[in-house]
1. Work out which structure the value 167 belongs to, where volume of the Cα convex hull per residue in Å³ was derived from one of P, Q.
2. On FRET efficiency 1/(1 + (r/R0)^6) of positions 401 and 465 (r between Cβ atoms, R0 = 35 Å, to 0.05), which of the structures labelled P, Q is highest?
3. Which structure, out of P, Q, was FRET efficiency 1/(1 + (r/R0)^6) of positions 129 and 337 (r between Cβ atoms, R0 = 25 Å, to 0.05) derived from, given a value of 0.45?
4. For percent of Cα pairs over 20 Å apart, for residues 121-208 alone, which of the structures P, Q scores highest?
5. Can you spot which of P, Q the value 10.9 was calculated from, given it is mean projected area of the Cα convex hull in nm², for residues 81-240 alone?
6. Can you spot which of P, Q the value 14 was calculated from, given it is relative contact order in percent (Cα under 8 Å, 6 or more apart)?
7. Suppose you compute mean count of other Cβ atoms within 10 Å over residues 369-376 for every structure in P, Q: which one lands on 21.4?
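Since every read-out is calculated from the coordinates, none of them should be taken as a lab result. Being a predicted model, the structure only gives us computed values, none of them experimental. Cβ atoms are built from the backbone, for glycine too; each structure is taken alone.
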Structure P
Amino acid sequence: MGNNIYNYIHTAAKTEKADLVITNGKVIDVFNGEIIEEDVAITGGKIVGIGSYEGHTTFNAKGGYICPAFIDGHVHIESSMLTPLQLEEVLVPHGVTTLIADPHEIANVSGKEGIQFLIDNSRKSLLDIYFMIPSCVPATPFENAGATLEAEDIAPFYTNQNVLGLAEVMDFPSVLNGSEKMVNKLTSAMKHGKLIDGHAAGLDKYGINTYRAAGIQTDHEAVNAEEAKIRLQRGMYLMIREGSVAKDLEALLPIVTERNSRRCLFVTDDKHLDDLVEEGSIDHNVRLAILNGLDPILAISMATINTAECFQLKSKGAIAPGFDADLLILSDLHQISIEHVFLKGSHVVERGVLQSQYKNKMEIPIPRSLTKSVNTKPVTENDLKISITHNKANIIEIIPNSLITNHISEAVDTIAGNFTPSIEKDQLKLAVVERHNQTGNIGLGIVKGMRLKGGAIATTIAHDSHNIIVCGTNDQDMVKAIALMEEMQGGIVIVKDGKSVSSLPLQISGLLTDQHYEETLKQINHLNTSLSTVGFSGSFNPFLTLSFLALPVIPDLKLTDTGLFQVKEFKHIQI
C-alpha cells in the first residue's frame, strides 16, 4: 500500500505520468451536482487527479460523460438464478460494478454453507460484491426452512472484509417485542461495528421509531410517498426499489428533493435474468427516474455516491481523487447510454460488450449438499384436497406487479365438500410443500388472479424458505409438477395434461444454475412462451408472482408449508 500511495502522490502532483488519462470528457461531479470538462488521471486502479495530465496511455472520451459506475444497494443475487461469475457478464455492461448482496435465499435452503458458496464464488468475479449476512433464517417461526441461523452462527462471517453487516431484518414482531434472539443478532452486529438493514413492510411511524431505536438504518419496503417520508424523517436511508415484481420507483420519486436526496438510493432487490438483460439493473432505475422528471445528475448520485455513503464504501461512487477508477462513459445523459465501462482503470466494456479477456472461464466447485436440496415425501392428489365448511373462503388475491396481496372472502365451487378450482372465477388451488427435511407438511390455499386456464406451474423459488410452491387448475397436474421438482432437484416447471411442457433446472439449492447465462435465458424465454399452453394472459410474470406468495412478512395474506397466514395479524387462519 505504501508504494501505491507513493505512486498516487507523484502522479497527482504531476511528477510522474499516470497509467491512464481519459481525455475530452465531461466529468459528472456528484458532490456539487455539476459537470466539468477536465481530464481524469488513473494510476494503480485509482483516480488520482482531475485536471490536465499526461499518461502512459490515453483514452479519448469523445465528448462523452464520465460517470461513476453504479452500485446496487440491496440485491438478492439468487433472483437472477445465476452465480456471481455468470452474473458479471450481465451486469457489468449495464454499468453496475458493485453490489450489496443479501444471500438469505440460499441461506434459507443451505445455511452457512450456502452463504459461503456465494462469498467464495464472488471472489473471482469482476463485480465488487459486498454481503449483508441474513438476519432471519427462517424468515418467521411459522414455516420450515432448510436451516436456522442464530447470532452465534452469523458472527464469524463479520471477520470477512467484504461482509458489511446484518441483512434486512424482516421479523418485525421480534423487533417490536424485543425478543432475545433478535436482540442478540442486533447487538452482535453493533459490537462488530457492522451496519443493519431493515425490512419494514406495512409498519407505521411507531414501528419505524422502534426499528431506528434498534439501530436499523435502511428500508426498501416503502410503497408510497407517505411511507417514504416517515422513513426519511426518522433518519433512515430510503431505498427506492424497482425490481421484477416490486416496482415502487414512480410512487416514491415525488418525495425526492434536492434537500433530502442524499438519503435516497436505488435498489433492485429481486430482478429476474430476462428483465436484467432486456432493461438493465440500476441503470434502468436511473433511466426511469430521469424519464419521470428527476434531474439526471441527482439520479446518478442516487445510484452512486449515496449508496456508497450509506454503506461506508469510502472509495466508491465518485469521479474524484482517491476513489476507485470504476467509471462509465455515457454518450447521452438522459438515456444513460453506456458506451464504455472501466473497472479499476481497466477498459472492460466497449460499446456494450464485455471484452473476452475479462470473461471468467472457470466456476467454483459446488458442494454436493447444495445439489441435493429437494427432499420431499411423495404427494398424492388426496393430499391436495381442501375441505370447505363455510359459505365463503379466505382467498389470496394477487395485485399484479406487487409483492403485496389482498385478503378477500368469496364463495367458491365445491365437489363433495372439497374446493374445486374455477377458471371462470379465476380461483385456483395453491400448495406449498416442505422440501428440506421430509416433514410431509403441505400448506393449502386458494389464489385469485393467476390467470391460468389449464395445467399447473411450480417452482422451488418460494421466498423465503424456498419450499415447493405450485399453482394449478387440477390436482393431477399439480402432483406431477411437485414430482418433477424433486426429479430436477429444483427449478421451474410448467405441466399440462400430466406432462412437462417447459422447465428450467436449478441444481444449486433449487435456486441457481451454473450454466452460462445465455443458455439460462433461452430456457426462461421458452418458459415464458410456453405459458400460452396453460392459457396465461396476465400482464405480470406468473413465476415471480408465484414465488412471493409464500412470503409471510409481506401483507396481506400468504401461504406457507404450515398453512394460510394473515401477515397483519401475524398468525395462521383457516381457509
Structure Q
Amino acid sequence: MGTGTPEHRSGRPSAPATVAELVQRQWGDHRTGLGEADTRLTHHEVARAAAARAALLVDLLPRGAEPHLGVLLENTPEFPLWLSAAALAGAAVAGINPTRRGAELARDIVHTDCRLLVTERALLPLLDGLDLPGVRILVTDTDAYAAFLAPYAGAKPGEAVLRRGGPGPADRFLLYFTSGSTGAPKAALCTQGRLAAAGASLVRQFDVTPEDVHYVCMPMFHGNAVIADWAPALVAGASVALRRRFSASAFLDDVRRHGATYFTYVGRAVQYLLATPPRPDDRDHTLRLGFGTEAGAVDAARFAERFGVRLVEGYGSSEGGAAIQRTPDTPPGAIGRAAPRDDLAVVDPETLEERPPARRGPDGTLRGVDGAIGELVNRGPNPFEGYWRNPAAEADRRRGGWYWTGDLFYRDEAGFLYFAGRTDDRLRVDSENLAAAMIENILARWEDAAGVAVYAVPDPVAGDQVMAALALREGAAFSPEAFAAFLAAQPDLGTKMAPRFVRVVPVMPVTATNKVHRVALRREGFRCGDPVWWRPGAGPEFRPLAGPDLTALLARYAAQSRAHLLG
C-alpha cells in the first residue's frame, strides 16, 4: 500500500480549482481508490485509466462540435472513469437515465449534443430503433472497446487536454437532468470549478479524510451521487465503492465488504433500508454518516436507533442556486440556516412578500406553520449556471432577479428553515393552503407505515381533497379503525389535513432516483387497482370506496362538471 500524495497524507488537501486537477492528484497514489463487486483499482490506476479514455475522447470528438459525451451506464467503474476522463479532456458529461425509453431517451441524448455515447451491452436494447444522428456509440464490455483503448494505454493525465492550456474552472463539466415531474427534463449545467468547490465544501462539513470510503449506491446519472458522494471523495483522496443498482437487502453486506464510512441517499432509499428485516448485526459495520434528502425526521431517528448511523438531512438546489447549512444547534425537523453567501427568504410567490415565521409555543411545538409556508428564494448572488439550451426555464428560475427554488419552506423565529415540499405538492382544501410534506411527516409516525405519500385529488365542488398512499410494513394489514384512531391522536394534524382518501399500495411508485412518483399517484387518483378507503362524511370513520359509494361519488363530480379533472 502506498502513502498517497503529500496533500492527501496531510489530510488537508489544498483547495482545488478544477476536477482535472483532482484527477491528476491521484497519479502515484497506490492506495485503493475504486471498488465494485470484485474489481479493485488504486488511485493511480484510476488516473491512468482516465488518461487513456481522455486521449481517446480527444480523438473521437469531432472538431468544432460541442465537447459533450453521454454516459448511459449503471454504476460500473466505467462511469467514474469517464467522468475523470472528461475532466482531463475539458469535455462535459451528460448522465443519461436508463429508465427513460424511446423518443424520450433519444431526446435526452440529442438535446445535449452528445457526439459520443458510452454504454454497456445490457443497455444496448434501449437504443434499438432510436434516431441518433451523428452519435458514435462505445460499448464498454466488448473486445472492440478494449481495442479502441489499447493504443492510449501509456497516456498520462497531464497529456490529454482538449483545449490549449488545459481545462479551467469555468469549463462546462456536467449536464445533469433534473428530475422534473412534468414536461421534458432540463439539463442543468455545472462547471469544473463549481463541482470542485462543492466537493471541498462537503469535505470540510463532514471531515472527510483519505481513510474514508464513500459508498455510491444512488445512480450516477443523477447529480446527487456525483456532487455529494463522488466529488468529496475525489477532493479528500478517499476511496469510492460502487453499487451497480441500489439494493436495500445488499446494503449492509456491501458496506462491510468495502469498509464504507459514508453514503448518500435520496427519496425513499432510507425507507427501503428500514423495511428490511432486522438483524442482530445491524450495528456491526463501519458507516459513520449518511447525507441526503427526504428521509424525514421520524425515519432518520429510526435509522439511527437501528443502525447506529447519523443521517444528515441537507438541502442544496440541484442547480446550485441556494444552499442550507446544518449547524450543531439545528432543531429536530429543521434543515438548517442559509449558507453565508445566500440571502434566502420564504416568500409568497404572488405578492413577493416574506412569510411570517412560525412561532414556538410553550409546549415547544411550532404554531402558525400553515401561514408561514412559501417558496424559498435566493435574493443574493448565487452560482446557478443555467440550463442547456432552455432559456425559458432559465428565465423562470431567475425571474425578478431572484433565484426561485421551486421548493416550499417555512422559517422559525430563530431563522431555521424547514422543508415543506415542492411547489406543485401544495393542496388547497376548503380555501386553505396545505403542504403535502407537512402531512406526510405526521402520517409517517404511524407504526404500520413503511412509506407515505400525500397528494391532491380534485374536490367534487372546488379545490382539492387530501389523498394518502400508504405502503405497509411487512406483516401489517390496514385497519381503518386503527388508522382513524392514530389520526385523532395527532395534536398537530390540522382539521383540513386528515386524508379523505387512503390508498394501500404493495410498493410505493418511485422515479429512477427513488423519489415518490407523485405524478403517477395524482394521475390515478382514487380510481386505481389498489384498495382505497375513504371518509364520506365529517366523521373519522373510513370505509372501502367501491360499488354504490364510488358510483355516487363520480356522479357528484359529473353534476359539478368536474369529472374531467379526475384524469
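1. Numbers: P: 141; Q: 167.
Of the structures listed, the value fits Q.
2. Numbers: P: 0.90; Q: 0.40.
Structure P comes out on top.
3. Traced to structure P.
4. Details: P: 38; Q: 67.
Ranking P, Q on percent of Cα pairs over 20 Å apart, for residues 121-208 alone, first place is Q.
5. Values: P: 9.7; Q: 10.9.
Computing mean projected area of the Cα convex hull in nm², for residues 81-240 alone on every structure in P, Q gives 10.9 only for Q.
6. Working: P: 14; Q: 9.
Structure P accounts for this read-out.
7. Numbers: P: 18.1; Q: 21.4.
Traced to structure Q.
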